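Okay, got some structures for you below.
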Structure 1
Amino acid sequence: MGKNRHTAEGIVSKLRQVDVLTAQGRTMEEAIRQIGVTEVTYYGW
């Protein structure tokens, strides 16, 4: 599996998506999994 480079705009979009999902009642782990990144990547951002 190759590396996937994320653009700054894409990262901001995904971080906002996690905020929305957690506001809707999902757990942080579920929200991170749904945007398609690992927890390590998310917390690195």
Structure 2
Amino acid sequence: MKTISINKVTLDEILELQKISKQTFYETFSESNSPEDMAKYLV
């Protein structure tokens, strides 16, 4: 079994976390939302 480690994000990592979060949100919800709604969510 793999160990999962949770760490606080540093200021230097915030932009990368934001990028990953937006990509994951888009991949998860884009098929069930309009492009206009996705644009609003992903500002």
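Work out the source of -0.72 here, i.e. which of 1, 2 gives that when log10 I(q)/I(0) by the Debye sum over Cα atoms at q = 0.22 Å⁻¹ is computed. Mind dumping the intermediate values first?
On the way: 1: -0.72; 2: -0.79.
Clearly, the read-out refers to 1.
Assuming -19500 is helix-only ellipticity at 222 nm (-39500 (n - 2.57) for each DSSP H run of 4 or more, over all residues; to 500) as calculated from a single structure, say which of 1, 2 it is.
Details: 1: -19500; 2: -16500.
Of the options listed, only 1 reproduces it.
Every number in this text was worked out from the coordinates using simple rules, so none of it is lab data. These numbers come from a predicted model, not from an experiment.
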